[in-house]
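What follows is a set of structures for review.
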Structure 1
């Protein structure tokens with residue numbers, strides 16, 4: 001479905017990604033983990049067109065997408081959420097999702113001004129899709145609530161609803177459980193399972209390693225811009241390179257265990 005081949009990116013000589021290879025199959029749920037600064041969000045920015053790689057290839061369903069504008073990548077079917085949410089705080093929950101949905105709807109601004117039949121039909125369709133997306137994340141009881149008045153966990157779900165309204169076939173989730181308490185994390189975990197159950201492929205970036213290993217049969221691990229492991233979750237978490245990236249060398253781990 002998606003492949004990144006030898007993707008590299010640097011900022012002012014500082015290496016952010018170094019020769020990354022990554023493949024995602026149709027309908028797959030996979031995780032990407034790594035310590036802070038390992039390149040996870042940068043990888044998402046490259047996959048979604050926010051950054052153009054210095055080298056390498058990005059292919060989605062047989063089409064090269066490296067260098068495409070983010071909006072064009074969304075139209076191909078790759079949609080992402082953001083760790084730092086940019087909700088329209090003074091718009092309602094429903095309006096926040098409709099803004100995203102109207103971007104992909106037929107019609108024009110001029111048609112909206114004059115209330116043409118085509119624009120009215122597009123608006124009705126957008127309203128319906130927005131409601132369906134909000135139903136999927138459990139926010140239909142908050143349609144008229146301003147985004148700024150939502151609890152933090154509900155804001156995370158609203159961010160996901162804005163992605164779902166764009167009808168993704170590949171959904172990139174950037175730390176959807178960040179800042180949540182254990183109960184809210186459990187809700188997000190079940191939401192991800194529900195979305196995946198609809199046949200949507202998901203790549204999950206998340207600091208909560210336990211959540212990722214519990215959800216994702218396959219995990220890729222980044223460290224200092226390099227992919228150091230990729231495979232079944234339980235095998236990856238026993239990989240010495242992964243243990244060293246998170247917890248230090250074997251000698252350091254043994255000293256910590258001994259209480260030195």
Structure 2
């Protein structure tokens with residue numbers, strides 16, 4: 001039975017920590033008052049491009065730990081469904097991802113504490129810099145958007161790592177890290193530009209739920225509800241559903257992949 005090594009566990013913790021510390025730092029830099037870059041989020045390219053580089057940097061940091069740089073339960077579960085990752089390792093990986101994401105969110109908040117105080121008259125922004133949200137609330141459309149975005153994330157990733165897989169076993173560190181940091185950064189950027197305008201493209205339960213938990217726990221004055229219903233249904237269940245769909249279709253087409 002496959003066992004997660006301490007190195008792999010740390011890789012997922014440190015990578016997820018880096019992704020959330022950088023990614024949420026980007027959100028806070030672009031949206032909180034009294035930040036030097038406040039308002040630059042109006043340029044549509046800013047968020048997706050910055051998050052793409054955040055993913056790339058997280059992969060660079062995690063690669064020496066040989067975890068495969070998943071950072072995302074939707075990736076981990078879908079790769080297990082596709083037969084490219086052991087089911088016995090899924091829960092340890094998700095646990096590591098959750099720990100890293102939580103700590104990353106805390107560090108981003110600590111850096112921007114002064115800006116949070118300056119923005120306390122806008123409770124919506126105080127949540128939005130942590131968690132994803134829909135531009136227009138429509139549960140069916142929002143769910144579909146997150147599902148489709150994550151489908152492309154997982155399916156493209158599966159096809160990119162296929163040449164490294166031998167029938168009957170795993171030959172490499174299967175996951176986003178197997179594709180290289182830069183190409184995954186561009187993948188996230190592309191998906192953000194394509195689907196980010198609808199829901200902010202979570203595509204990752206721990207990316208949304210752990211910062212949402214930090215928002216819940218922090219003593220932020222004037223903050224609103226952490227909106228757990230949206231976080232669970234749209235930002236978590238929908239991405240996992242999209243990933244499972246991608247994994248299922250991959251199994252159907254794998255016999256035809258050269």
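FYI, it's all coordinate maths here, none of it is from the lab. Remember, it's a predicted structure, so these values are computed and weren't measured experimentally. Cβ atoms are built from the backbone, for glycine too; each structure is taken alone.
Output the label of whichever structure in 1, 2 has the greatest value of relative contact order in percent (Cα under 8 Å, 6 or more apart).
2
Matching task: 3.9 is the computed value of distance in nm of label points 7 Å out along Cα→Cβ at positions 38 and 126. Pick the structure from 1, 2.
1
Matching task: 71, 41, 34 is the computed value of Cα extents along the principal axes in Å. Pick the structure from 1, 2.
Label of the originating structure: 1.
Who wins on FRET efficiency 1/(1 + (r/R0)^6) of positions 62 and 94 (r between Cβ atoms, R0 = 25 Å, to 0.05) among 1, 2, i.e. which is largest?
Once FRET efficiency 1/(1 + (r/R0)^6) of positions 62 and 94 (r between Cβ atoms, R0 = 25 Å, to 0.05) is worked out for each structure, 2 has the highest.
14.8 is what came out when mean count of other Cβ atoms within 10 Å over residues 142-149 was calculated for one structure; which of 1, 2 is it?
Details: 1: 14.8; 2: 22.4.
The structure behind it is 1.
On mean projected area of the Cα convex hull in nm², for residues 134-237 alone, which of the structures labelled 1, 2 is highest?
By mean projected area of the Cα convex hull in nm², for residues 134-237 alone, the leading structure of 1, 2 is 2.
Out of 1, 2, choose the structure whose coordinates give helix-only ellipticity at 222 nm (-39500 (n - 2.57) for each DSSP H run of 4 or more, over all residues; to 500) equal to -20500 when calculated.
Matching structure: 2.
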